[in-house]
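Presented below are the structures under discussion, each in the form of structure tokens.
We did not get these values from a lab; they are worked out from the coordinates using the rules stated. Just so it is clear, the structure is predicted and the values come from calculations on it, not from any experiment. Cβ atoms are built from the backbone, for glycine too; each structure is taken alone.
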Structure 1
């Protein structure tokens, strides 16, 4: 049995962990656009089911990251600003929604 480490991190740290996950599966809890919570077991860098046309906008400009939901086998957008929890590398992070002075 693996012991899971519980800790906290700030929102920007969670974003870096996700961006540097290298295709590793992680679980993220975030608030959807309609205000309801969602838990997603996902990963980055999945090339399946891509039509080659790409998106009509840049998700990072909107604070979003496209992920592949491993449970429903579909792409989803995670709003990096609304992440509440992140499980990655065997660590469970409670994500603080504090903003830095640069976020004004």
Structure 2
């Protein structure tokens, strides 16, 4: 008796891009996200700027730009992967986002 093999249908998993900005809903979540970046990658200014950009997108770029006294285009440029925002811009954006930076003594490595 001949054997017939039914073709197996392979189902493909559909994925969607992950956007952290969609998950930053409260000021506490936004502050915790920025704090995590500052803790885990304190020497990565581009990453920290990107984190501010993620939070700004969560809050609304137009709103943040207006509150920071910047154009929306300038804010996008400053917080993009190629951006290099001035410290004054970072402080304006942080204030508009409702987050603060906190200084504490660095742990001694010796």
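Points worth noting:
- Origin of the derived value 1.00 (FRET efficiency 1/(1 + (r/R0)^6) of positions 9 and 41 (r between Cβ atoms, R0 = 41 Å, to 0.05); candidates 1, 2): 1
- If relative contact order in percent (Cα under 8 Å, 6 or more apart) is computed and equals 24, the structure in 1, 2: 2
- Distance in nm of label points 7 Å out along Cα→Cβ at positions 73 and 89 from the coordinates reads 1.4; which among 1, 2: 2
- Read-out mean count of other Cβ atoms within 10 Å over residues 25-32, computed value 17.2, structure in 1, 2: 1
- With helix-only ellipticity at 222 nm (-39500 (n - 2.57) for each DSSP H run of 4 or more, over all residues; to 500) derived as -15000, matching label from 1, 2: 2
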